[in-house]
Structure 1
Amino acid sequence: MDHQSEALKAYIGLLRTSSQLEQIAKQDVACYNLNITEFSVLELLFHKGAHTTQGIKEKILIASSSTTYVIDQLVKKGLVQRRNNPRDRRVIYVEITKSGIDLMEKIFPLHAKRIADSFEEVSLDELHLLQKILKKISNKRNEE
């Protein structure tokens, strides 16, 4: 077997697995009247605190117009709010509300368990190796 053939097989395996994991996550968050992008924004704000719209876009890797739309939807649901920066009025922060915190405190542990259950056949050492390999691939792409 040559490197190119094995790389292509690994690529297909990654795509299939990624798709399966994404479906699990989508189904999970849909139970809470959220889509996966809304959940991703909430999860970021819940764990990392307030961010600008641009910061959110960069962290969760979606288009600017989609980011604004998703934030608008979360504002309508009362889960996030926008806050002006008192030192620079051009900068607007998005922060999770009390309702958003309450929701994430309720659902995130269940979500994390469902994701972890998907990896139940994988040892801790294998998980560390997988993370290392994925980082190596990602870093190679970022260098180009």
Structure 2
Amino acid sequence: MQVNAQNLLTSATQSYAFRLRPNQDLKKELQRFIDEKHISAASIITCVGSLTTVNIRFANQEKYEMLKGHFEIVSLVGILSKNGSHIHISVSDSTGKTIGGHLGDESLIYTTAEIVLGIMPNYDFVREPDPTFGYKELIVYPKKNE
């Protein structure tokens, strides 16, 4: 799909800012927040914090890998929705080595995760199968009046 003026949607953005605490599951807590607030379209604006466990799936791999230690969150990006979310993370270890991939469950907070989310109330983010690779990919719909 080419992006042009005919197929662009615009929406005012609201925001939420909050902190996750030690031993909370980063991915599960983000999804719990989205589900509890019935949010159908959001993105991660920023996150800083640390993890003791990172469950990550590297590019073009089938399985997640569980890493244990002390990691700084250097990037957390994603599209969040009660209809399904897609989150990527980059973390660095004590030597500065940085790795990234898909965020998995059981990625546990070490000291904190300070998060800001942008909410787009005029959108519905939905994940539908894309025939190219068979993955469920993002489809953006204008929000229907409820």
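Observations
- Per distance in nm of label points 7 Å out along Cα→Cβ at positions 45 and 61, the highest-valued of structures 1, 2: 2
- Source structure (of 1, 2) for log10 I(q)/I(0) by the Debye sum over Cα atoms at q = 0.10, 0.14, 0.21 Å⁻¹, computed value -0.37, -0.71, -1.31: 2
- Entry that produces 4.1 once distance in nm of label points 7 Å out along Cα→Cβ at positions 101 and 133 is calculated, selected from 1, 2: 1
- In this comparison of 1, 2, the computed figure -24000 for helix-only ellipticity at 222 nm (-39500 (n - 2.57) for each DSSP H run of 4 or more, over all residues; to 500) is attributed to 1.
- Identity of the structure behind 23, 12, 11 (criterion: semi-axes √(5λ) of the Cα gyration tensor in Å, for residues 21-92 alone, calculated), options 1, 2: 1
- For distance in nm of label points 7 Å out along Cα→Cβ at positions 53 and 109 computed as 3.6, the structure of 1, 2 it came from: 1
- In this comparison of 1, 2, the computed figure 21 for relative contact order in percent (Cα under 8 Å, 6 or more apart) is attributed to 1.
Every read-out reported here was derived from the displayed coordinates using simple, explicitly stated rules and does not represent laboratory data. Computed from a prediction, not measured in an experiment: that's the story for all the values here. Cβ atoms are built from the backbone, for glycine too; each structure is taken alone.
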